[in-house]
Structure P
Amino acid sequence: MLKPGPRNLITDVPGLTVGHATDEAAETGVTTLLCDAPWVAAVDVRGGGPGVRETETLAPENLVNGIHGVVLTGGSVFGLAAADGVVARLAARGIGLRLRPDGHAIPIVPAAVLHDLSRGDKDWGEEPPYRALGLASVDAATADFALGSVGAGRGAMAGHLEGGIGSTSLDLADGLMVGALAAVNPVGSVVMPGSDVYWAWPFEIDGEYGGRFPKGPVDARDPMPEGGRLAGLGRLSPGANTTLAVIATNAELTKAEAKRVAIMAQDGIARAVRPAHMPFDGDLVFALASGAVALPSDGGRQRVIARIGSAAADCLARAIARGVHHA
């Protein structure tokens with residue numbers, strides 16, 4: 001039976017660190033994932049209201065082949081400024097692409113936002129805190145990081161429940177590791193109706209999100225949370241609800257192959273949140289690959305990629321439930 005890595009975090013994939021910066025008064029924050037070198041990356045967007053930066057850079061037909069980090073942030077459109085802080089800090093450390101040997105470092109850092117503007121004191125006038133939070137998140141990056149109501153998950157909600165940051169990993173043996181990181185803020189429900197059992201319960205490993213399981217027939221007829229209450233919480237607005245996710249592996253993938261892994265990983269959201277990918281959501285998945293583990297060049301390569309994508313979906317379902325559990 002497959003098991004998580006030693007931390008059961010995305011940082012079980014060697015070469016990654018994660019940093020949170022949280023503004024408690026505003027009930028918002030930033031979570032930044034940093035790569036130790038330019039990693040191949042792709043993105044798949046399924047939600048109807050995404051808020052993004054530099055995602056088109058990741059398209060397989062475009063030039064840039066590697067990224068230096070990913071920013072997940074609260075704050076809706078204001079939160080995109082967090083990537084400015086991350087880029088500035090990395091450039092000051094000499095991290096980034098160089099168009100010539102003596103040129104300026106140009107960090108490539110895609111970003112995605114979730115909407116948490118209805119929570120906390122957001123009366124920041126012309127100075128939203130996100131650039132400063134981005135700077136702080138880089139300084140806080142480490143292999144061991146907190147889960148729950150921190151960083152980009154500080155103001156998140158999952159249906160009627162507190163949302164948050166979740167992460168998991170899975171050791172596929174043969175040197176392959178897959179991990180997931182999620183900022184969980186969906187309008188859909190992560191638990192079964194009238195229950196505290198997570199939809200993702202079949203994928204749980206070692207009681208990582210409470211060890212709860214159905215004790216009778218499952219009522220899956222109407223998974224949508226009650227609309228009136230959600231409207232009262234300001235949650236039924238385009239882009240107001242999102243599951244942001246990063247999948248990572250140490251496999252050697254092309255951009256097109258990373259895109260396929262991101263597409264497969266989206267099933268993890270559908271397994272853990274009902275319903276998902278709605279007009280109100282900004283759901284998306286980044287997929288990153290370090291290239292440390294070579295894959296076969298023959299027909300066996302596609303089988304390994306399929307295995308990575310399947311594991312990524314399971315990791316993401318687990319990460320979503322784990323984020324709410326810790327919140």
Structure Q
Amino acid sequence: MRTFVFASPDFLWLLLIIPAMIAFYIFKQQKSTASVRVSGLDPFKNAGTTFRHWLRHLLFAFRTAAIFLLIITLARPQSSNNYQDISTEGIDIVLALDISGSMLARDFKPDRLEASKNVATEFISGRPYDRIGLVVFSGESFTQCPITTDHAVLVNLLREIKMGMIEDGTAIGEGLATAVNRLKGSEAKSKVIILLTDGVNNRGLVAPVTAAEIAKTYGVRVYTIGVGTMGVAPYPVQTPYGVQYQDMPVEIDEGILRQIAQMTDGKYFRATDNAKLQQVYTEIDKLEKSRIDVRQFRIREEKYMIYAVIAFALIMLEIVLRNTLFKNLN
């Protein structure tokens with residue numbers, strides 16, 4: 001980033017001379033009197049003020065501008081380019097997101113799935129130096145995006161997620177195992193999975209606890225989030241008249257989610273509305289901070305010469321005009 005600095009800024013105090021010069025010049029013009037006495041002013045009645053008479057003030061303007069530029073020259077203006085060399089000890093993160101049919105429940109606005117996508121997008125945007133991937137699961141699981149630093153691509157793929165992409169159900173173990181598989185070869189100092197679900201494991205060949213043991217083996221920390229209000233929530237139900245919303249009990253296997261987090265040195269969170277879900281991601285963001293080393297380089301280039309040249313030109317111009325065009329007005 002280019003900035004403008006002065007190597008000797010104390011000289012800028014001399015700029016206070018400029019308003020003093022202007023005040024003295026105005027005072028002098030108001031008190032000036034004729035140097036030749038005549039018997040009357042009748043011979044001069046038709047003699048108006050010429051354009052050259054007004055232009056004589058240019059001499060003072062040139063002199064003032066020259067002094068201003070000379071003071072700037074003494075202060076040594078410099079153009080400074082700043083560069084940053086950023087090295088990071090990043091974190092590899094995989095978001096494991098439940099996209100089962102129950103994620104369309106409307107105890108969140110507009111529903112659980114869209115609210116989870118929106119908050120996850122903000123979380124990704126706030127971690128520019130980390131590699132982040134995305135796994136989705138319902139009755140089965142797959143990798144929507146491998147871990148990457150191209151967060152624009154990741155966010156676009158996150159926005160494309162919708163219910164019905166894969167068979168319905170809740171395979172928490174499968175989703176966690178797929179996320180671990182994306183991280184097992186990672187050489188990052190910290191490997192993290194954020195697993196979000198709103199139900200009970202009812203599908204898949206891998207038990208959630210087994211997947212947690214695999215995560216622990218590879219040094220992966222798992223933060224689990226249970227999404228859903230307390231009590232009942234409006235769930236989408238297919239009826240002969242189309243999809244309608246009916247209040248149904250919210251069932252989240254908090255015991256398994258707590259166990260997964262405890263086994264992997266992570267933490268379990270319960271999000272009951274949009275605001276609470278935002279707080280959960282904010283807390284995880286604070287818990288998992290990347291270490292960033294920043295080195296700054298600064299290159300300065302002297303810029304005083306142009307001011308000195310212009311000041312010299314103005315001085316010479318004043319001398320020439322004072323001794324030619326305005327000679328008789330001095």
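Here, each number is a calculation from the coordinates, and none is a lab measurement. Source: prediction; values computed, not measured. Cβ atoms are built from the backbone, for glycine too; each structure is taken alone.
Some observations on this one:
- The maximum of distance in nm of label points 7 Å out along Cα→Cβ at positions 91 and 203 over structures P, Q, that is, the highest value, falls on P.
- Looking at distance in nm of label points 7 Å out along Cα→Cβ at positions 163 and 315 for structures P, Q, the greatest value goes to Q.
- Among P, Q, structure where P(r) over Cα pairs in 5 Å bins from 0, in percent, for residues 107-242 alone as derived comes to 2, 8, 14, 18, 18, 15, 12, 7, 4, 1, 0: P
- Test item: log10 I(q)/I(0) by the Debye sum over Cα atoms at q = 0.10 Å⁻¹ calculated as -0.51, pick one of P, Q: P
- For mean count of other Cβ atoms within 10 Å over residues 195-202 computed as 19.0, the structure of P, Q it came from: P
- Structures P, Q were shown, and helix-only ellipticity at 222 nm (-39500 (n - 2.57) for each DSSP H run of 4 or more, over all residues; to 500) at -12000 was computed from Q.
- Structures P, Q, by mean count of other Cβ atoms within 10 Å over residues 59-66: label with the highest value: Q
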